[in-house]
Structure 1
Amino acid sequence: MADEQSGKYERRSQKDRSESMQRRVLDATLRCIGEQGYLGVSLQDIAEMAGVSRGAITHHYPSKIDLTSAAIQHFVQWRYERVYAAFEGRESMELPERLDILWKEFQSIFPITFELIVALRADEDLLALYQRSAKGRLEEITTGYDDFFPELSGMKVSGVVIAVMAAFYRGAYIESVTRDPAYIEEMRTVFQAMLAAYLATDRKAA
């Protein structure tokens, strides 16, 4: 009985180690893609970042495309958890304060998001594999913030508003590479005022 229990614990331990290693590999994949771009990254680069052998990666992910597709799904879940954590306990905040939190998180997350979008657009095989494995929900990479903005609930175009918000922050981040920070803040102030005015108009119309 002790040996049987020991065997069960060992198998469970091996599974835990395998899952931990896969998480390290997926995290390393995202970091490498974020820093070097999809086309510039090799499995060897990822192996070195993760601290594992290249063979350990190909045992679970036969190709770079398989690994990247899995990493994208990992990223979507990680991003949700990170943003949810940032908003936890802050549901009563006013809209501008929540938008400020979203912008802060967006600045940290978008560099990887951008490289993943580029990868999906540049590699048709990767895009096809990701669409099959994620049921075609490519929009999850750039949207999914509706839970943080309850004032959008009930709107016929709530999804469109979320997409507009995400598009603005993507654009603002790209602009921030070359623009003065004060200019970006002015952009954000104008956008928030426009969004608040639109939401107020929609509520009156309802």
Structure 2
Amino acid sequence: MFIEINPSNIDTRLIDQVVEVLKKGGIIIFPTDTVYSMGCDLYNKKALQNLANLKGIKLNKANFSIICHDLSNLSDYSKQIDRSTFKLLKQCFPGPFTFILTATNEIPRLFDTNRKEIGIRIPDNKIILAIVEKLGNPIATTSLHNEEDTVQDYFADPLAIYEKYEDDDKIDLIIDGGPGNLNASTIVDCTDGNATIVRQGIGIVYL
């Protein structure tokens, strides 16, 4: 399925349609403030496993991030953070950043893993934030490309993405939210109480 959503005038009926796909365990491709990404409902275990299969890995080895609507439920997924880290999150979100935080026990349970950290994203993109808000919980997300691959031009073009994935029965819905960005998010590791830039992307952090 391929649908167009205008970020300047979001049709709530289309958001409802996307959320229904997610609730049924579907995998979607969607715009962010960086490259287009794929994801699923964080609380649907079968969908998480299918997302891992798409990446060619086992779920317990997956390094998925989660997209939240805001910071209000951060404590469900991240252990308590200090004031300076929280201030940095408020400064950078919504924006093209992934913050690595120390995970609560909820994360290992969801991902069948012993991982002690989780990547948190709140993209500056009205479409995906509306989807997550309507869903009522975060979505698990990963890039279209593998980490060792270079970002291809088609990752910013929803029509080109559709042409690549239209025959892939593992992808349930592709959202055209306009042209994407070819730059990745900036990854900031805050697990030891200090903010360390792991990957410099499009986001600029003033530490």
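Every number here is computed from the coordinates shown, using simple stated rules; none is lab data. Fair warning: this is a prediction, and the values are worked out from it, not measured in the lab. Cβ atoms are built from the backbone, for glycine too; each structure is taken alone.
The table that follows gives values for the structure above.
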| read-out | value |
| --- | --- |
| When relative contact order in percent (Cα under 8 Å, 6 or more apart) is computed for each of 1, 2, the largest belongs to | 2 |
| Structure (1, 2) behind the derived value 15.7, 48 of Rg and Dmax of the Cα atoms in Å, for residues 82-185 alone | 2 |
| Entry that produces 3.0 once distance in nm of label points 7 Å out along Cα→Cβ at positions 42 and 162 is calculated, selected from 1, 2 | 2 |
| Winner on percent of Cα pairs over 24 Å apart once structures 1, 2 are ranked, highest first | 1 |
| If helix-only ellipticity at 222 nm (-39500 (n - 2.57) for each DSSP H run of 4 or more, over all residues; to 500) is computed and equals -7500, the structure in 1, 2 | 2 |
